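A.B. asks: Below you'll find the structures, each written out as structure tokens.
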Structure 1
Amino acid sequence: MLRSTVTLVAGIAGALSLSQAPEFSQQYRQRLGGAMEELARVVIDFDEDAAKNGLTRDEALDVYQKSNEQFLKDRGVRMAATIGRMETLAAQASWFEALPPMARPVALARGYDETLMAGMWRDFRPGVPLTVDGAIWAAGGFLAASGLFMLLSAPLTRWKRRREIRLEAERLEKQRLAPYTR
């Protein structure tokens, strides 16, 4: 009885946890979109400044790299990192869009931006899963958590059952031998 109750509780906890996966991935996608817009604005400004001076993006970054001033070299390194991050986030966004809504939480397992993820964990608020996707993830969480609990508790259950059988056998043996031991 206790095992059944704990299995049910574990299943419900798993359902509640995994039912949040679609909401979590949606909130990550929103952050991803905002970050991409901001980075794109910075990169567009950089590209426009380079173009005004007759340079391509790569040529402008090379100017930074070849500068004698450490400050300008550092700015060039940061700008190259910003461009790289924008391209990485754009690849993540296209991966999210390529997946059906049901599978989008899996995209986070493939890779995520650590800065965005840290903000997600800090600000995440659970949503009520009123979608089919949320219900499917909740069912998966229920099955996974209750199944894991049953799997982990099976050796203890077998041990307890064997102990009960052994004790019952000993009791019956004592009863059987009781008339002869008087």
Structure 2
Amino acid sequence: MTGGRFLDLSQGAAIMEHFQAKRVTREFTAQISAPSTKVFPLLCPVREYDWLDGWSCDMIYSESGVVERDCIFTTGFLSDGEQIWVTTRYDPENFVKEFLVINPDSRVTKFDVSLTDRGDDTTEGRWRITITALNERGNEFVDRYSEELHRHYMGILVHSLDHYCRTGSTLKLRAHAS
């Protein structure tokens, strides 16, 4: 779908500058060594400190202090700038969460996360990520977000989560400065 912005010309006339937003959807499925009742609460900006090395966020709004519907928090990773996260769906009975992530200078990302308890103390986790560009910088990001890159990032996330579920400790992903 074509969007656009109006440009103000020196004579006061306006013309429409067309921008064609790009979108990509990637999916990832993995097994986690814990039942869904244990995994689901860990997918929370506060609980991610327990298991995701390097995680950092600022809680903006949560009535309970942890993830819930309409929870808002920010992250600020150096390579990506500030991201605003909004929990748009929170369904603990069906183990489903949905986040809308806004990178104001480039894109909007929707994370759909669903967990299925396999009945043997393991969980099948499914992540569906849809990235939509807001401008040309966002289009460049979409172009670079290959299936290989997606598998790499999701592999790190799931490996860290699974490690924590199995051991109760955080998997160290990077060297820490002393």
Structure 3
Amino acid sequence: METLPAKRWNRKILLRLMLTPALVLTILLILYLSLLATSDAIDSEQRLMVNRAIDVIEQKGFGQEAFVLRHLTSFRATDNWWNRYVGHDDAYAATNFPFEVVTLYTDFFNVPKDDVERAAILLHETYHLYGRGEETAFKGVWRTKQRLGWTRAVYGESRVWKNVSESTTNFAPQFFQCGEDKRSDCFE
């Protein structure tokens, strides 16, 4: 039979075991809400553009990614406090992991040629939503660009294609060492 001090000790341990996850969840919720409170949501026209890009992702067989973007992601139009603190180079979007907050910058809406290019950008962001880094995101999108319908033949002269191609070359030079000249894209 347990003694009274042992019962008190067990209750204290149990209470701590219950309070610790609750405290962590509370802190994460406060951080999440602060990201939303310090940034502006995308407007209805921008939301339509995002939805069309997600539709492309879903139609091309990226169902899990489309689900995450459609149901678990908060899209913002301006930087939150975290993005302002961290800063960013020229970007189409920025993702705050693990909070599933994606900031879409003006270039996301104005620069891409169409919804397929916006889909390529959002597909890149899904890698970050899963906690993956830039290298994995660029490699993943480049490997699956054909499946997405984002090809050199149609998009090779677009600014988005050139930016992503250059970044992918920096992160994965081995992707561009095919063909007779050993300089061609290995995924074409």
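A.B. asks: For Rg/Rh (Cα atoms, Kirkwood Rh), for residues 56-95 alone, which of the structures 1, 2, 3 scores highest?
C.D. replies: 1
A.B. asks: Another question, then. semi-axes √(5λ) of the Cα gyration tensor in Å was computed and gave 63, 19, 11; which structure, 1, 2, 3, did it come from?
C.D. replies: The read-out was computed on structure 1.
A.B. asks: Among the shown structures 1, 2, 3, from which was the value 16 of relative contact order in percent (Cα under 8 Å, 6 or more apart) calculated?
C.D. replies: That value comes from structure 3.
A.B. asks: Related question: Given that helix-only ellipticity at 222 nm (-39500 (n - 2.57) for each DSSP H run of 4 or more, over all residues; to 500), derived from a single structure, equals -6000, which label among 1, 2, 3 identifies that structure?
C.D. replies: Of the options listed, only 2 reproduces it.
Every number here is computed from the coordinates shown, using simple stated rules; none is lab data. Nothing here was measured: the structure is a model prediction, and the numbers come from that model.
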